[in-house]
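Next up, some structures in structure tokens.
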Structure 1
Amino acid sequence: MAQLTGTLAELGEFGLIDAISSLFSPREQVLLGPGDDTAVVRFGDPVLVSTDLFVEGRHFRRDWGAAMDVGHRAAAAAMADVAAMGGRATALVVGFAAPGSLPAQWAYDLAIGMTEEAAALDASVVGGDVTAADQVVIAVTVLGRSDHPPVTRRGAHVGDVVAVAGRLGWASAGLAVLQRGFRSPRAVVDAYRRPLPPYDSGPQAAAASATAMIDVSDGLLADLGHIARASAVAIDVRSVDFTVAEPLAAVGAALGVDPLSFCLTGGDDHALVATFPARVGLPEHWTAIGSVAAGSGVTVDGADYEGHVGHEHFR
């Protein structure tokens, strides 16, 4: 790995591009990587495409984690969207804007983090663009494919089982700790800095006839609300089915809040939540947490949830 000195203004746009392009080793499906007007990626099937934005001060703070952590988070958020459709990410295109005063090494380390996260799925960063801005902005477009028809938000049926794969509440507890100027418990802070999306669970759910699925990025209740609206059904979550891990309980006790709220309303772990026909056994690593009924909206133990159900932009 290279060690870059100076700022982005001193290194220059093309110096930065040359430096980070060496990190992006093309995979088999990449016919042409960074360096031209477009990348060329081989896709024989329908392509899954999604874009995520990370804005400094809103989605991350540089004093809360290293640049590599931000790179992991940005790539994970994008690739989890593909998993939520039942697919696997194949290629990423990254837009990067930053002040000229930003240390060049920070941008380089960001690229390392994104490359490492993509490599977990044998995916590649295949190109992008860089420009100057008053703050750091990262735009990640991910392309993926699936061996099954995409699982959308619109297919949940009355009688379906609601199930989750992956961790819930850990990143939210970590964010709560960081916002108060602390760095412990370390486990939840690390979970915020580098989420662990259950990438393999998306294709598993699609193969097991999942009827609807979504990535939990804004909060479990909020994202289940998207499924409920799109499918014109009601969803009830059972609190007894949640296991609150010790680090979450510790944060809850320290802050005087119910630790279950981290699981119900926190995002950024990028767990997956899906609905399955009751007659179908759940795939490995999926846990039932509720059910689908006639009606509308999302409830917890049969009652409306009091308080915010998750993150909403522009508020």
Structure 2
Amino acid sequence: MAAAEFTIASHRMSAAVNGVAHKNIAGLDCLAFSMETGLTPDDVEILSGLSFVFAIFEIIPQEEVDYLRPIEKINREFIDESISSILKYTGKTNEIFTRMMINVACYSQGNTSEIKLLDPVAGKGTTLYEGLIRGFDVYGIEIGDKIVTEVYHYMKKFLETEKYKHTVEVRKVSGANKSFISRKYTFEIAKSKEDRKANEQRCFEIIAGNSTNAGMYYKKSFFDIIVGDLPYGVQHGNVTNEKQSSLTRNPSELLAACLPAWTDVLKPGGAIVLAWNTNVLQKNAIGQIFDKCGLSVRDEPAYSGFSHRVDQSIVRDIIVANKR
């Protein structure tokens, strides 16, 4: 997965990348590559943000043994990364895997600044926290009122404890003739008073509501990327209707109900990345659903390198597509 993520991101680097391969150096498993030119600061920043990167070295060949020269990482975190790792609960998506999905989405579309991210199955907010760390404006939809309330209180306490400047607004959103009533929690966050005055703020927003209403919550073509982790059909199912009494194990029902609305709020050329359990739905079946919604699935070799076993009942993969 590290090689696949790097290969997708490398297309944004200053020169062509060659020879991407795993290499064991003094017992350490590394990912190695070569470039005809040296790394630029922008290249180092791209490498620094990859989910698997803990350190970067230049290999210096010598007659008897190669040496490694450390290259300082460039981290431009908007908010402390502990916001994502503090929470521990059953069913939480690993934050490193989430970071990888966000990177794949980001580097699979054209926009490079002021990115707006939507997680339409937000749960307790791991994708939103990871996107906020990257400095994106992040938005989530989660059908469970109780879960969204927990996210609101956690976010508010974190910002107060870490002394980030912020405002918060809570308001109701309703459909025509009150066909639905949802609750929206919106944080505007700045690192300092000076940043707030300069309007250097980021939005963190989560809605307690049905994801089929995404097109009613947000404008058409509002988001650059959509990233979500579909329920695996094992510990928790997916609900497509607030009044639904049973949970379905298969995410195809969720996609059939919600994907048209998700696609509507995604920009043309924007990327959607979803993770799911291949034991309950095959990739070609998801691809057919995507195609009917006007989404072109990426099938380059790098995009087929993410399947992995999580446990006995879950083989996780991601699907990546762009809006036509």
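Determine which structure produced the value 0.65 for FRET efficiency 1/(1 + (r/R0)^6) of positions 22 and 78 (r between Cβ atoms, R0 = 35 Å, to 0.05), calculated from the coordinates; the candidates are 1, 2. Walk me through the numbers before you get to the answer.
On the way: 1: 0.95; 2: 0.65.
Traced to structure 2.
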Inset, instruction - Given a value of 17.5, 52 for Rg and Dmax of the Cα atoms in Å, for residues 110-205 alone, point me to the structure among 1, 2 it was derived from. - result: 1
Inset, instruction - Rank structures 1, 2 by mean count of other Cβ atoms within 10 Å over residues 70-77 and report only the one at the top, that is, the highest. - result: 1
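When you work out relative contact order in percent (Cα under 8 Å, 6 or more apart) for each of the structures 1, 2, which one comes out largest?
Numbers: 1: 22; 2: 15.
When relative contact order in percent (Cα under 8 Å, 6 or more apart) is computed for each of 1, 2, structure 1 gives the biggest number.
Since every read-out is calculated from the coordinates, none of them should be taken as a lab result. Given the structure is predicted, the values throughout are model-derived calculations rather than measurements. Cβ atoms are built from the backbone, for glycine too; each structure is taken alone.
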